[in-house]
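All of the numbers you see were taken from the coordinates with simple rules; none came from a lab. Owing to the predicted nature of the structure, the values given are computational and were not obtained by experimental measurement. Cβ atoms are built from the backbone, for glycine too; each structure is taken alone.
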Structure I
Amino acid sequence: MIPAECETMADVRAGVDALDRELVALLARRFAFMDAAARIKSDRCAVRDEPRKAQVIANAVDAARAAGIPAEAIAQMWEILVEASIAHELGKWDSLRR
C-alpha cells in the first residue's frame, strides 16, 4: 500500500509496520557489510575512519534533501547508525582474531 491509498489509521499503521520490517531487513544487510569490512581490514585501527563516517552522513543528508525529508533528522539518525556500525564492526573484528 502507498500512503495516498490509506483510508484509515489502520491502513497507515499497517503500512508503517510493513515498512519498518523492510527497514530492519535493509539494516541487517548493511550490518552484514560491516561483517565483511571486519573480515577484510587487517588493522583494528582502520575500523574507525572519521573521513568515511563524515562522507556517509553527508551522503545521507544529501539524499534526504533530494527526497524532501528533514535532513537534520537524517543526520542525527545516521550518526547513531554509523556509530552502531563501527561498534558492531569492532566487535566482529575482535571475534575473528581471537
Structure II
Amino acid sequence: MEQSITLNIPHDLSDEEWEKISEVYRNMDGWIDGIDFPYWYGTESDDRYISVSYEPSGLLFTGKVNDDLWVGWLTQICAKLSIALRREIHDATM
C-alpha cells in the first residue's frame, strides 16, 4: 500500500541539525547504506520501501509498506528526531 506523510521539519536547519537527522536515518530499522538517496527496506523498484525527500513543506516520507510497519516506523522516527532536534516532530498537517 502506498503511504506518505510530511513531517514538520523546517527548511532553515543548521548543518549540525541536518547531521543529527542523517544520524537518526542511519539508525532506523531497514536503513540501506551506500545509496545516494535515503531508503529503508528497499527502493521504489522493490515490493517494499520507505524513502524521504525534502520539500518546502517539510520532510516528505513515502513508502510502500503495510499499515502496521508504517505507523510503528514513523512513530519511532518522529520520537528519535524530536529528541535529536529538541523539538516536537509530527505530521505537518496537524
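Given that helix-only ellipticity at 222 nm (-39500 (n - 2.57) for each DSSP H run of 4 or more, over all residues; to 500), derived from a single structure, equals -27500, which label among I, II identifies that structure? The correct label is I.
Taking distance in nm of label points 7 Å out along Cα→Cβ at positions 45 and 77 as the criterion, the largest value within structures I, II is that of I. Comparing mean count of other Cβ atoms within 10 Å over residues 5-12 across structures I, II, the highest value is found for II. Hey, relative contact order in percent (Cα under 8 Å, 6 or more apart) derived from one of I, II reads 38; which structure? It traces back to II. Comparing percent of Cα pairs over 15 Å apart across structures I, II, the highest figure comes from I. Structures I, II were shown, and distance in nm of label points 7 Å out along Cα→Cβ at positions 29 and 85 at 1.4 was computed from I.
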